[in-house]
Structure 1
Amino acid sequence: MTIPMYQADAFTSQLFGGNPAAVCPLTEWLPNETMQKIAAENNLAETAFFVKTDTGYHLRWFTPELEIDLCGHATLASAHIIFTELGHHDSVIRFTTEKAGELIVTKIDGRYTLDFPSRPPFPAEMPDGLLEGIGNKVPKAILRSRDYFLVYEDEQDIADMVPNHSLLAHIDAIGIIVTAPGREVDFVSRFFAPACGVPEDPVTGSAHCNLIPYWAEKLGKTELHAYQISARKGELWCELKGDRVLMSGHAVTYLKGEIYV
């Protein structure tokens with residue numbers, strides 16, 4: 001059995017930047033075990049699978065270790081492939097998902113805008129091992145939504161962070177967001193998820209579901225510009241719209257081919 005597979009770099013206009021995601025269009029769902037094995041074989045932060053429906057596409061995402069509840073960059077990559085490779089001519093794509101509801105992607109002038117749920121983080125206690133795991137740099141605030149959310153004073157605090165991924169893998173959360181005000185943009189961030197088989201995610205759309213409402217409140221504005229300052233770096237144009245967040249960015253195709261299952 002052959003399945004088409006694409007790989008695209010999301011939240012970047014430059015090849016080898018942003019966050020790579022594999023995208024597998026399906027005519028019907030494969031067994032969960034098979035999709036998980038494909039994701040482990042790809043060994044990317046995320047592999048997306050989708051099946052066409054009457055109104056759009058049903059979408060799922062797998063890390064090398066598990067199926068995830070929400071993923072921004074692989075949604076953007078999936079939309080990019082649908083627009084550029086699968087002949088979608090409308091400017092809007094509607095994805096249905098199990099745990100995140102409907103996700104809408106709009107293409108305007110070559111840039112993709114994701115309409116995702118807002119997930120504001122709330123104050124939390126520091127769990128055992130987290131401070132040591134992020135290098136003993138004490139944050140000015142600790143919060144949590146799905147992920148732990150650590151706030152620092154300056155962009156350099158985020159850039160200089162050298163996490164201990166072995167320690168972070170034992171934290172009871174999908175991932176750890178670290179963030180600070182940006183020097184050239186409104187805010188910067190990084191995202192660590194070793195428990196999911198992703199030591200550092202290059203650009204994380206789901207993290208911005210937390211970051212956008214937090215920084216919108218702190219900065220007193222609803223339109224924001226952000227960098228995720230991983231080694232590959234990503235750029236996002238963001239907006240808070242009530243209980244939704246908009247994230248815009250580019251994507252570029254890296255490869256297309258077939259896998260044999």
Structure 2
Amino acid sequence: MSAAETRPDLRSLALARSAAAAQAAGRATAGLTALDQATDRLLDVVDGMDETTAHGPSLCPGWTRAHAITHLARNADALVNLLTWARTGVEHQMYASRADRDADIEEGAARHWRLLAEDVRAACERFAAAAARLPEDAWRAEVIGGRGRPIMAYDIPWMRLREVWVHLVDLDRGVGFGDIPDGHLEPLLDDAVVQFRGRSDVPPMRLHVDLPDGGQRVWELAPSASGTPTSIRGRAASVLAWLTGRGDGMALAGELPELPPWI
């Protein structure tokens with residue numbers, strides 16, 4: 001084959017690569033835009049606390065609000081590690097180990113409320129700066145998440161969005177799943193379902209979710225090998241609260257199975 005005959009194929013490959021990079025960057029940008037809203041809400045809530053409320057109990061068993069705030073700060077830094085991996089191609093794990101992660105949270109939770117607030121704000125800013133440094137093509141990189149599963153870099157902003165909203169609810173300061181903007185609920189449900197996929201402790205079920213725009217979407221978790229899986233139906237916010245262990249499922253229709261811990 002002559003050089004002239006191969007040139008169109010090379011051009012086609014270049015165009016396809018460029019289109020894929022643009023698509024990945026577009027998904028990342030949408031996630032970052034959604035994250036900006038959630039981060040503003042988080043920082044407003046934390047700034048509205050005081051020493052007593054910051055060290056009071058959260059809705060996350062065994063954690064004070066200070067634990068949840070510290071976790072959100074360290075999670076931002078851990079995701080900066082993944083963004084660095086995507087940008088450089090050099091492996092940067094989220095955490096050195098699970099034990100180190102837990103120790104950092106325990107140590108950080110003992111600090112004064114103002115230090116907690118400054119820490120989480122600075123960590124959010126570091127994440128935003130790291131995301132801004134990523135070239136378009138780097139959003140297509142594959143990295144390894146905290147549970148040892150491969151993830152695409154363009155999903156990292158959505159992972160962060162999940163952490164912010166779920167733990168905002170855990171702070172128990174007037175924010176619930178009903179406060180999540182309509183456009184954020186479907187991707188957050190996608191993410192929540194992914195956390196259950198492939199796990200042997202997840203009961204077979206099919207989720208029929210009524211979306212805020214009037215549409216409906218179906219997710220299947222752990223398909224049943226013997227018959228029809230349990231069907232559950234409800235509004236997006238209520239389903240998300242139940243899946244993440246932050247809701248009792250009373251607003252859902254269907255026989256609710258017992259769920260294992262979400263993550």
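Every read-out reported here was derived from the displayed coordinates using simple, explicitly stated rules and does not represent laboratory data. Only a predicted model underlies this, so the values are computations on that prediction, with no experimental measurement involved. Cβ atoms are built from the backbone, for glycine too; each structure is taken alone.
Observations on the structure shown:
- Origin of the derived value 2.7 (distance in nm of label points 7 Å out along Cα→Cβ at positions 216 and 248; candidates 1, 2): 2
- At a computed 1.0 (distance in nm of label points 7 Å out along Cα→Cβ at positions 152 and 192), which of 1, 2: 1
- Once FRET efficiency 1/(1 + (r/R0)^6) of positions 24 and 232 (r between Cβ atoms, R0 = 30 Å, to 0.05) is evaluated on every structure in 1, 2, the highest one turns out to be 1.
- Structure (1, 2) behind the derived value 7, 33, 37, 18, 4, 0 of P(r) over Cα pairs in 10 Å bins from 0, in percent: 1
- Which of 1, 2 yields 1.1 [distance in nm of label points 7 Å out along Cα→Cβ at positions 56 and 96, calculated]: 1
- For the structures shown (1, 2), relative contact order in percent (Cα under 8 Å, 6 or more apart) is largest in 1.
- Read-out helix-only ellipticity at 222 nm (-39500 (n - 2.57) for each DSSP H run of 4 or more, over all residues; to 500), computed value -5500, structure in 1, 2: 1
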